[in-house]
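See the structures that follow.
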Structure I
Amino acid sequence: MDAKEERIRKITSLYYSRPEIQEAIFDFSKNREVSSRFFEAFGKRPDSLQYKRDIFEMARKGATSFHCSVELWKDPLKLSTNQTKDQLNELRSGWDLLIDIDCKYFDFSKKAAQAVVEVLKEYGVKNAGLKFSGNKGFHIMVPWNSFPKAIAGENTKDLFPELPRKIIQFISFQSQKKLSTMLDDNFYEQFKDTKIRRGIKCNNATKLLRSIIW
């Protein structure tokens, strides 16, 4: 173990030893698949948290972060890579809509996040969360309980991932129009010594939310 990894392990062990952190992660992880990252690798799949103390125990073993699925499951431990769509639909109980804004330039990310939130408000979405995701990005989430249980006679829970993709494409389009009214020439002055142009693109991790800076 090199010095960098040892330092990171000490910091994460201290962080995940805090009861309020364990409580927050455990509460959010309910009915979700949870994947733990161990410095340069991920833990086994499928996995979930059975007890709050599991978080600290995994951190002691080298876990540096915990990643929860946007899909909600009746039993995450029954997931497998060879399941059919019908089997996954039977096991799935819902899903959250996650918009991941990640851009090289933090000020652009802030403006993009603001545009997305304003678009959601304009369309009557009140129950949405926004958080800084680290580095230069933001996560915007609309929870499952904000969606109707059925759309056009189909169970909404079974419309994953097609429906969230379409929603994000729509939000992306509307956000681009919103953003064009939010940025003036003065905004670009801070980048005058760089090679940034108005055509810069900032894509989210899944490449669904494209060109929100355009």
Structure II
Amino acid sequence: MTQDDTAQSAQLAAAALQKILKRRKNDDTIRFMYQGAAYDIASREERISVIRAITADYAAIHSACVSAAMEQWMQNGCKGKRPRPLPGDAALLEALANAILDEELTDRNEYKVSHTEYPFLSETQFRARRRRELALKIAEERGVDGHDYRLPTRKRRPQRDIGLRDREAHQHNRRQSAQYMRDTTPGEMVIYHVSRLNNFLST
């Protein structure tokens, strides 16, 4: 017998319980049948009673499964590896716990944390709260006036920025060098003959 076999009946009961529990907001009385007994799961006390019965049945089946594996191992002369302990169904137990806390988990009041001493958050509410949280380090570094009082630190440039800066500097140096060579290169030599210049001036 596997873990799935031991938890099958309890899982079916828990799934039916969660499915019918969604009508709690609309119906004052919700009838739920388990092992021939009727429970009004709109009431937390009745819901705890049926969950206690489901848990007891699951624990009995689980214990019987573990004991059967141990007995078979002992009958074989304790040969081979000892049977591994069969872990409990964490998903089943979590579903039953959520059914008990249905009123708290389905409360969509956004001020539930501030109005309740010990609030229970659903997974969605917990993720939303974690997204809005800030580190305590911010309170140490930022004052009530909004200024940041952290000690200034020099920002280290990434290698990508350093490479880009070097390429731009090399291109700029090449352009400047070419311009300097053009400006300092001697111009074309012009030869003047003095005799021709005198004749030109005399005329």
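So helix-only ellipticity at 222 nm (-39500 (n - 2.57) for each DSSP H run of 4 or more, over all residues; to 500), computed for just one structure, reads -11500; which one of I, II is that?
On the way: I: -11500; II: -19000.
Attributed to the structure labelled I.
Out of I, II, which has the highest value for distance in nm of label points 7 Å out along Cα→Cβ at positions 29 and 77? Intermediate results must be reported in sequence, preceding the final value.
On the way: I: 1.3; II: 6.5.
Ranking I, II on distance in nm of label points 7 Å out along Cα→Cβ at positions 29 and 77, first place is II.
The value 7.6 for distance in nm of label points 7 Å out along Cα→Cβ at positions 45 and 157 was derived from one model only; which of I, II is it? Intermediate values should be presented prior to the final figure.
Working: I: 2.1; II: 7.6.
It traces back to II.
Between structures I, II, the calculation of mean count of other Cβ atoms within 10 Å over residues 37-44 yields its largest number for II. Can you say which of I, II returns 157 when volume of the Cα convex hull per residue in Å³ is computed? Derived from the structure labelled I. For mean count of other Cβ atoms within 10 Å over residues 141-148, which of I, II scores largest? The structure with the largest value is I.
Each value in this text was obtained by applying a stated rule to the coordinates, not by laboratory testing. For clarity, every value in this text was computed on a predicted model and none was experimentally measured. Cβ atoms are built from the backbone, for glycine too; each structure is taken alone.
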